[in-house]
Structure P
Amino acid sequence: MNNISVEKILEHFQLQQINQTPIENTIMVSDIKRPGLELAGFFDYFTPDRVQVLGRTELSFLQELPKELLIERLDKFCSYDIPCIVITRGLEPPQELVDLSQKNQIPLLATDYSTTSFVSRLTDYLEGEFAPEVTKHGVLVEVYGVGVFIKGDSGIGKSESALDLVKRGHRLVADDAVIIRRFMRGALVGRSPEISKHYMELRGLGIINVRTLFGAGAVREEQSIDLIAELEKWDDTKNYDRLGIQDDTEEILKVTVPKVTIPVRPGRNLAMVMEVAAMNYRLKSTGYNAAQEFTKRLEETLRNGN
């Protein structure tokens with residue numbers, strides 16, 4: 001998303017409009033600005049493209065200024081192309097700010113939230129709206145709290161494995177197409193396109209509604225992507241990793257995600273393997289690596305000649 005309308009912010013946070021300016025501006029960046037230095041007269045590094053938030057500190061400072069200096073500072077402040085100004089804590093802004101924002105067609109909004117709370121909420125909201133995203137082919141499930149993104153060639157058994165996991169008590173997030181979004185903190189979150197939410201395609205059976213068949217507890221709206229499980233057809237000529245010492249990864253939207261490659265052959269219980277992969281990921285997250293522990297014990301045994 002390249003921009004978001006100020007009107008959408010007003011509706012989402014149920015803000016009140018103080019002046020009568022038409023709300024037609026758009027927000028182009030996710031950053032937020034508290035213009036303390038600017039109100040003190042230092043505009044050299046001012047970033048007017050951000051939402052400007054004025055709290056108790058800023059308004060108290062303005063009240064202490066002589067009227068002529070107050071008008072001078074606010075006139076310069078409002079001369080910039082600002083998307084909107086938000087007054088927090090339900091405080092009353094100076095009439096000069098109301099008049100100058102009206103003159104320069106800057107929406108002046110108000111909220112009852114405290115400044116810290118509003119800035120935090122608005123930051124999270126804007127980061128989500130502006131986060132880069134990509135749609136990838138695969139299935140996303142939540143297994144023991146771990147988001148497992150199942151990928152592989154068409155017909156390899158991704159949906160069937162996910163359905164087996166749902167029957168085991170885990171939850172489906174998306175089938176076939178997964179919309180993946182990267183947040184500023186470097187986390188990947190996946191969700192289903194609205195049209196296919198809760199639906200799954202099974203070859204030979206058709207489309208099923210997982211929520212209807214298994215209940216509301218069998219689906220999840222979105223989930224972080226913690227582990228990639230790539231399914232591939234079993235190749236007898238290929239030497240598969242049997243210890244798991246070398247950790248494999250894959251990059252999605254410039255975020256590195258751990259990956260396991262699971263060879264598929266008739267009779268192999270893929271759902272059980274993915275459950276173990278999810279549990280093993282959780283153990284590794286706590287600092288325990290079974291492969292490294294086994295290798296260490298083996299080396300000690302060999303050194304001792306036992």
Structure Q
Amino acid sequence: MRMPDGALVAKKDAPVGGQAVLEGVMMRGISVWAVAVRTPEGQIDVQSEPLVPWAQRHRIWRLPVIRGVVALGESLKIGFKALAISANAQLEEDDEGEKEEIGGWIWGLTILFSMLLSIGLFFVVPVGLTSLIKDELGSALLFWLVEGVLRTAIFIGYIVAISKMPDLRRVFEYHGAEHKTISCYEAEDELTPARAKLYSRLHPRCGTSFLLIVMVLAIFVFAPIGLPEWYWLLLSRILGIPLIAGLSYEVIKWAGKNRRKRWVRAVMWPGLMLQNLTTREPDEEQLAVAIASLNAVLARENPADAAKKPHIEIVA
């Protein structure tokens with residue numbers, strides 16, 4: 001099976017996910033996650049940690065929609081921790097041969113700022129701008145349609161803007177390496193840079209596709225609310241985020257399982273096109289880093305046992 005870019009992709013999912021970090025890749029399975037980073041000295045540093053999925057701690061957290069919210073929160077926690085590890089790995093030693101690592105409170109502020117920026121930019125700003133012309137629109141139907149189109153446009157504009165930042169280019173290359181490595185593993189191919197290079201840097205379960213689904217589903221979720229006072233509009237957009245995230249999780253999980261159907265691939269096409277902006281073609285050294293991260297997961301996790309458990313990852 002091939003993706004829109006003509007490269008190979010697996011026909012089925014595996015219980016693995018990942019994320020690009022600074023000069024490296026984080027991979028996660030059902031019971032362990034690992035991050036591999038290329039250090040300034042050119043070595044690959046790998047760290048792994050055991051994982052007890054939140055979804056396995058209580059049955060209610062495995063229910064449809066709820067499991068998506070739980071998986072998203074868990075992925076964010078692991079992702080920020082992996083990003084901190086990769087950032088500290090790039091720090092140079094001082095005159096005494098020690099590294100002054102970035103403190104936990106700095107990462108706490110970073111997480112808080114990132115969450116506030118995302119909520120503000122993609123949910124508060126669209127409803128605020130649309131409210132300015134609420135009287136001219138004259139109907140709830142036009143209001144939520146204009147708001148939804150504006151939200152999606154802001155998201156796409158944001159992706160286009162960050163894709164042009166030179167400092168993020170290598171992160172996007174590692175993002176491509178992560179996708180290629182996962183697809184190579186899902187196809188049960190040999191995990192080597194030469195083989196992984198043959199696979200697509202686009203993946204059906206990518207976080208970029210997930211976020212686009214969030215933007216589109218938000219249009220339909222907010223439609224029944226109508227046109228209450230501005231403060232109820234604002235509150236509904238913030239409180240509705242978990243519901244939209246949970247529904248989006250179900251959509252992307254279903255699409256990943258049915259990727260061989262032509263009409264499903266057509267629905268997935270816009271998200272895959274956006275991945276052309278958030279991924280770049282990696283070199284073999286970057287693929288080696290991604291493979292080292294996945295191998296660290298596989299070394300501590302039995303793929304056969306993991307496959308029997310529900311998929312808990314959101315992105316690939």
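We did not get these values from a lab; they are worked out from the coordinates using the rules stated. Nothing here was measured: the structure is a model prediction, and the numbers come from that model. Cβ atoms are built from the backbone, for glycine too; each structure is taken alone.
In table form, for the structure just shown:
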{"read-out": "Comparison of P, Q by FRET efficiency 1/(1 + (r/R0)^6) of positions 5 and 261 (r between Cβ atoms, R0 = 30 Å, to 0.05) - largest value held by", "value": "Q"}
{"read-out": "Value -18000, calculated as helix-only ellipticity at 222 nm (-39500 (n - 2.57) for each DSSP H run of 4 or more, over all residues; to 500), assigned to which of P, Q", "value": "Q"}
{"read-out": "Source structure (of P, Q) for P(r) over Cα pairs in 10 Å bins from 0, in percent, computed value 5, 21, 21, 15, 15, 12, 7, 2, 0", "value": "P"}
{"read-out": "Winner on FRET efficiency 1/(1 + (r/R0)^6) of positions 21 and 149 (r between Cβ atoms, R0 = 41 Å, to 0.05) once structures P, Q are ranked, highest first", "value": "Q"}
{"read-out": "Relative contact order in percent (Cα under 8 Å, 6 or more apart) - structure with the largest value, from P, Q", "value": "Q"}
{"read-out": "For 16.7 (Kirkwood radius over Cα pairs in Å, for residues 133-236 alone, calculated) the corresponding structure among P, Q", "value": "Q"}
{"read-out": "Which of P, Q leads on mean count of other Cβ atoms within 10 Å over residues 13-20, largest value", "value": "Q"}
{"read-out": "If FRET efficiency 1/(1 + (r/R0)^6) of positions 85 and 285 (r between Cβ atoms, R0 = 35 Å, to 0.05) is computed and equals 0.25, the structure in P, Q", "value": "P"}
